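Structures incoming, each one as C-alpha cells.
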Structure P
Amino acid sequence: MLDQRLLPARIEYVRYDSAAAVAAGIKTMVVRGAPAIGCAAAYGVALEALRLRDQPRDAFLAGLTHGIAALAASRPTAVNLFWALDRMRARLDTLSLRALPVAEIADALLAEAHAITVEDVQLNRAMGTLGAALLPHNARVLTHCNAGSLATAGHGTALGVIRSAVEAGKRIHVYADETRPFLQGARLTAWELMQDNIPVTLIADNAAGLLMRQGSIDAVIVGADRVAANGDVANKIGTYSVAVLARRHGIPFYVAAPLSTVDINTASGDDIPIEERAAAEVTGYGDTQWAPAGVGVRNPVFDVTPAELVTALITERGVVCAPDAAKIAALVAVRALESRS
C-alpha cells in the first residue's frame, strides 16, 4: 500500500502478508478513507488465507476468524470496513459449506478482494457522472479532507465528482481546506488535484466562512465514512462546521458516498461511534511540536452532520435530495432487490 503518512514529501509503498499486518496499516493511517479501508480489509482477509493455505482446515478457518477480528478492531467509524469483512466472511462461509480444498478457498477469497476493488472504481465512476451534473460550469468547489483516489480504489467519491465534471468539459476550481490535525487536505487532496492539473487553492480550515461570505464558493462536496439510516453523515472532523457555514450562506452541501457506506442498522448519527486518536496529532506534526508539554487534548477525528444540512447524497444508484429515513430506506431496498436478481 502507498504510505499516505509520507505524502507529498515521499512516495513509498509498504508490503503486507497477513491480516494482522494490514490491520496495523489501517490503524496507523498508512491507508485511510472509508472505501480504501474496505478494500484493504478485503485484501487483509485474502492475505491471511494465502498465508494459511497449507494448514489443516480447522487451523485455516480458526486463523481466518482471528484475522477478521483483528481487521474489524482496526478502525471503529468507517462502515465500509465492516461491509467488506462481512462480504468476505459470507464468501468464506459459502466456500466452506462446499467443502472445497483450503488452497481453492484461499484463491477464491483473493478473487473476491479483487472484485471488491474493481467494483469500487466502477461505483466511483457512476457517482462521478451523477454528481458532475450538479456542478455548474466554472464552479468553485470547497472540499474537506481527502475523498479522492487515495481514499478509494480509484477515481474517488467527492474528488471523483470533480474529476468527472472536468472530464465532461466543465471548468472547476477547487478550494481544499487543510483539514487539521492530520492535514489530509493539505497533504493529499492538493497533491492529487495537482497531479491531474485541476486548479486547486489550499486554505486554512478557518478561512472557509470568509470565502463563503465573499461569494467565492459555489458548492461544497465531501465524502463520508458512514451514513446513518436517517441520512446523518459521519465524516472527518470539521465537516459539520463546513455544513453549518454552507447553510448560513445558501451554498449547496453535497455528500458523495457509495451505498456500502450507508449503515441501515444505525438509526441516526447519535449512534455512530466517534474515534478519538492520539493527542500528539494535535500538539504537533512530525518532529515539530507547537503545544506546551502536558496540555490536555481532545482529538475526535470524525463528527456528524445532520441530514437536514445535506442538500443531496450522491450514490452510484442515484442522487437523493434532502435525504431522510424514508428515502434512504427506499434506496437500500432497491440495492437489495438488484443484488438478489
Structure Q
Amino acid sequence: MTRSILFIGGTGIISSACVREALAKGYEVTLLNRSQTELRPIPEEVELLRADIRDAGEYKSAVAGREFDSVINFIAFTPEHIERDINLFHGSCGQYVFISSASAYQKPLQRLPITESTPLTNPYWQYSRDKIACEDLLIRYYRENGFPATIVRPSHTYDKTLLPFEGGYGVVRRMRQNLPVVIHGDGTSLWTLTYNRDFARAFVSLLANKATIGESFHITSDEILTWNQIYAIVAEAAGIREVEYIRLSSETIAEVAPEWGPSFLGDKSYSVMFDNSKIKSVAHGWQALVPFAEGAAKVMAFYEAHPELTRPDPKTDALLEKIAQKALAGLGRN
C-alpha cells in the first residue's frame, strides 16, 4: 500500500532533497507551499497545494478533510506554529514530524559526542530556544494525548547553493581579491557539514514508521573538520592557492556584526561531534557519502554556472570588511 506524505514547505535546502528521496522510495507526496523556486523546482510528480501557511484560514482550507500517513513541517519555528498543527492534524495523520535543530543542544557542551539525550539548552540564540519550546510542547502532547510526534534535528546541512560561512560568496570574493579572510576563534573548533541528499536518504526511513513516534533523531555526516580546514577546502575548490587568514573571537564578531552574533555564540563557536548510532539503527546501512571536499566542488561549480549570484552585495561586503578591520586592528595593522 502506497504511503501518503505531506511536506509543509518542501523547496528549501533540506526539504527539497527529502521530497525527491520520498518520491524515489515510492511515497505519494503532497506539497503545501505558496510559491515556486527556480533554484529547487518542485518535481512534476508531486501534488501541489497552494496556500500561505501563516494564513490560518487558507492553511486549514488546503488540508481540510485530508488524511496522511506522515506530515512533515519544515517551517514551524514557534510553539504557536506547533499548537496550530496539533489542532489541525490530530486524528488525521499517522505521524507528525517536526524539524527542529541541532543548535538546540546544550551550549556550552559539557560532553562529546552529542547524542539525542544531550540536554537541550541554548542561552545565546532565540531561534534555538524557540525550537526547544516546540519540542517540549510536542512531547507533552505525545505523552498526554498520544499525538504521534517524531522530532528530527538537522545540524549544518547544505546543498550546491550554500557556502558554509556567514557572508556566503562574499567570503570567496575576498579570497579572489587577496583580501584577508576572518575565521572565528582560532579556527580549530570542530564542525560537521552534511550534504542534503545524504540527510534525505536517512530521513525517509523515519517516515510512516511507528517505531519512530515519540522519538528524536539527529542526522549528520560522520566527517569532522576544523573551521581552518573548511575554509581551506572552499578555497581549493575555488582554485585559489593563497589566502591570508586572520582570526577574531566569536564574541568580538558578535559585537561588530550583531545580526550574525547568535549564529556564532549559540552554534558555530563550539566544537561538535555527533553520535549517529540512533538514526543508523533505523536507516539500516546508511552512511553519509559526500565528503565536504566533494560537496564544496559542487558548490563552486554551481556558482561558476550562475555568475549572477556572485555579484557584490554592498551590505555583506561592508560587514565582512568591518570584521576584517577589527581583526587587523588587534594585530596592530591598521
Given that Rg and Dmax of the Cα atoms in Å, for residues 159-198 alone, derived from a single structure, equals 12.2, 34, which label among P, Q identifies that structure? Q
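Looking at structures P, Q, which one was distance in nm of label points 7 Å out along Cα→Cβ at positions 215 and 287 calculated from, given that it came out as 2.2? Each step should come with its number before you reach the end.
Numbers: P: 4.8; Q: 2.2.
Answer for the origin of the read-out: Q.
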The value 18.8, 65 for Rg and Dmax of the Cα atoms in Å, for residues 79-254 alone, derived from one of P, Q, belongs to structure P
Distance in nm of label points 7 Å out along Cα→Cβ at positions 71 and 247 was computed and gave 3.7; which structure, P, Q, did it come from? P
I have 22.6 for mean count of other Cβ atoms within 10 Å over residues 7-14, calculated from one of the structures P, Q. Which structure is it? Q
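Can you tell which of P, Q yields -11000 when helix-only ellipticity at 222 nm (-39500 (n - 2.57) for each DSSP H run of 4 or more, over all residues; to 500) is derived from it? Walk me through the numbers on the way to the answer.
Details: P: -13500; Q: -11000.
Attributed to the structure labelled Q.
Read-outs throughout are calculated quantities, based only on the coordinates presented, and are distinct from any laboratory measurement. All values reported here derive from a predicted model rather than from experimental measurement. Cβ atoms are built from the backbone, for glycine too; each structure is taken alone.
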